Structure P
Amino acid sequence: MTKKNSRTHIMIAIGIVLLLGLTYAFWPQPLRVDIGEATLAPMVVTIDEEAKTRVHDAYIVSAPIAGRLLRVDVEAGEKVVSGETVIANLLPAPPAALDARSREQAEASVEAAMAALRLARSQLNAALADQDLAEAQFNRYQELAPLAATQERVDQATREVRAANAAVDTAKSAISVREAELARARAQLISFSETPPLGQMPEGDIDADYLDAIPLTAPISGQILRIIQKSEMTLQAGTPILEIGDVSNDLEIVAELLSIDAVQVNAGQRVIIDNWGGAHTLEGVVQRVEPWGFTKFSALGVEEQRVNAIIQFTNPLGERDGLGHGFRVETRIVVWEDKNALTVPSAALFRDDGDWAVFTITNGRAELTSVKVARNNGVSAAIESGLAAGQKLVLYPGPGINDGTRIAQR
């Protein structure tokens, strides 16, 4: 009987152990989740956008007249002084080539001008002869006036002398006119082929002795931003040559914001400037938001309406050394800020019947809690009501979590 009772007790014990094992294996376990906490911390809501720098008042120096630009010797980045630094030299444009008809007409004009000059000189000789005769008669009447010549005769001789002098002056003026016409006619024969190439000019005498180059000076003090035309070439009036700007004192940032973001931005808002190449972030302030929007296609081909926001630097110049015109930066425009906000991770929030809600943790169980969100920047959310600092929250709540679900730290 003793052995039989022992065997029975052993079987009962084994059955109890198996039952306990099966119970433990199939007993519902707490759901493993990530847990966060509501804390009091500074929080900012920003509009983030890539942007670029630019010189606000950049000057494009262009050719004032059509001419021949000499090779530009200055380089991008050089400093220039307003009204003093010569940045380019422009030679007068060479005359156009003459075709056969134009050359024949020009040569005929020269012959006609030479004939007119000879005629004017002949008329001068005749006027000089008349002048000599009039003066001789006047002198004769002056000698005879007391004896035989009447006063009327003397007066007439005086008039004839004056008329002869006027005729001589007229003839001389006519010669000057004819000489000018001859020079103009000869100028029509000048062709661009008669201008020696620039490489054959005497060294050191290009500006003073050979051709009158027009020096173009810097319109403002600053730096040369870019050279548009470097090599020697013939330019039309108004052709851009180079661009000048004051990078030190006139640099600003242009951020192309989505129009739905631009309506939240106002002048005077703080801007955080990051990823510009320096070791620290820079500060700025929104100067203005332009009222005109434009259409732009994103990298994925999506049509977007963009608006330019102009941002001014507030850091000293020495803290942003190296930034120039057209450099890329990243801007974060602060549209809301609270230095002591009740914040929770954005990953804890979800929608419940159109309202925001979270799962708080009470005694190891999830508790559905409705909250009112003041702001959400995608990383953290500022809670206006519904939570207290220090409460634990379920992060990334999945469909398996309900009100009252047992949970544990993952």
Structure Q
Amino acid sequence: MSHRYAMLAAIAEGKSEIRHFSTAQDCRSTLDCLRNLGAKIETTRGVVRITGSGSAGLQRSRRELDAGNSGTTMRLLTGILSGQPFESKISGDLSLRRRPMKRVIEPLTQMGAEIRAQGGECAPLEIYGTKLRAIDYTLPFPSAQVKSAVLLAGLFADGVTSVTEAVRTRDHTEIALAEFGARIEQTSHTTRVHGIGSSGNNNMVSLEARTIEVPGDISSAVFFLAAALILPESNLLLQNVGLNPTRTAVLDVLTMMGAPISLVSVRSASGELIGDITVRHATLQGGVIEGESVAQLIDELPMLAALGPFTENGVEIRNAQELRVKESDRIAAVAQNLKHMGAQVEERPDGLRIAGRSAGKLRGADIEPHGDHRIAMAFAVAALGAQGPSVIRDSECAAVSYPEFFEVLDKLVER
């Protein structure tokens, strides 16, 4: 959400204030890219102020844009850059340069952009922006990032751009676009965005600066929920967590497993639901995670998998082949590290089967996260319930999404 608000603020008219902006390295990568594109950005104690000059206000960067490890930065910003009247080049770290970008290149090329990629598939991307044409695009697989890239590009197209998805994915971009004043129309599976100043539009609009509050990230909160469920006598309250219905499937899954989770103080802010979550230690039954819900759980699946050995019946994950092309091959990484801890794991092309507690208690081990922040955090939590000490190699990679994670976890466990 911090990514999306920053990008929209940079192409809006006026000075936006984004409160509780994420401290993640990924989000800093977005701010750095926007600065290089001419956006005026001030940061003070979790508040980011961005002065935008409108949809034509971005300028050609003098240097290659660096998205770091952030696929969100690269894919969403490529959508915006495709509609600019200048050339751009964007790259990232080794992990990001291995991730598939053809999925955004194809629809943006249909809109008229020219994008050159390494091997036609990977970063660095050379983007030759132009005036775009509106398209009706159907996602070939669930991806909120691809959907968002097309919708953001649609702001610079002449006409109405639509994106249809068979499986509903997170809708933060749609909500943010509406908050900043874009003309958005939504049905259950299709989102339409009107180009800013497109011909034939009798209700031409421009994006306007906003004061926005960013809620806590539920994909980060899940690690603390899991820790509370694992450790006896735990009782935890997580405040101001985002409860967008396209993101709370993880709460449904944990509740189905037997987790005593409650939501309190639910309210709306900047178009998003926010609330507090309570959870306490409990015996989990486990279960099967598959089908359409997988798209809404994609970031939480490593933690849910690592909970498998602490459940009565184990955890099975199906239809999650997308995990193979995240920051790491998360299916392989989860299987490898659980086996190092003594768990019984069956690795499959599209998922995992992890045996429950009857297969034996986890033991401490050296954990290799393969540079993946979610693997590092998931196994730090699993290590809390293991016999003996564990070592998380390259633990600094957690800073990609949550620099304070280990500090906060340490304080919670001490209490």
Structure responsible for 2.1, with distance in nm of label points 7 Å out along Cα→Cβ at positions 321 and 345 calculated and labels P, Q on offer: Q
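If FRET efficiency 1/(1 + (r/R0)^6) of positions 153 and 257 (r between Cβ atoms, R0 = 41 Å, to 0.05) computes to 0.55, which of P, Q did it come from? Please report the intermediate quantities before stating the final value.
Values: P: 0.00; Q: 0.55.
The correct label is Q.
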Label whose coordinates, when distance in nm of label points 7 Å out along Cα→Cβ at positions 97 and 401 is calculated, return 8.4 (choices P, Q): P
Structure (P, Q) behind the derived value 7.9 of distance in nm of label points 7 Å out along Cα→Cβ at positions 121 and 265: P
Among P, Q, structure where relative contact order in percent (Cα under 8 Å, 6 or more apart) as derived comes to 12: Q
Computed 0.98 for Cα Rg over 2.2 N^0.38 Å - originating structure among P, Q: Q
Top of P, Q by percent of Cα pairs over 21 Å apart, for residues 89-232 alone, largest first: P
Winner on distance in nm of label points 7 Å out along Cα→Cβ at positions 41 and 377 once structures P, Q are ranked, highest first: Q
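Only the coordinates and a few stated rules stand behind these numbers; no lab work does. Nothing here was measured: the structure is a model prediction, and the numbers come from that model. Cβ atoms are built from the backbone, for glycine too; each structure is taken alone.
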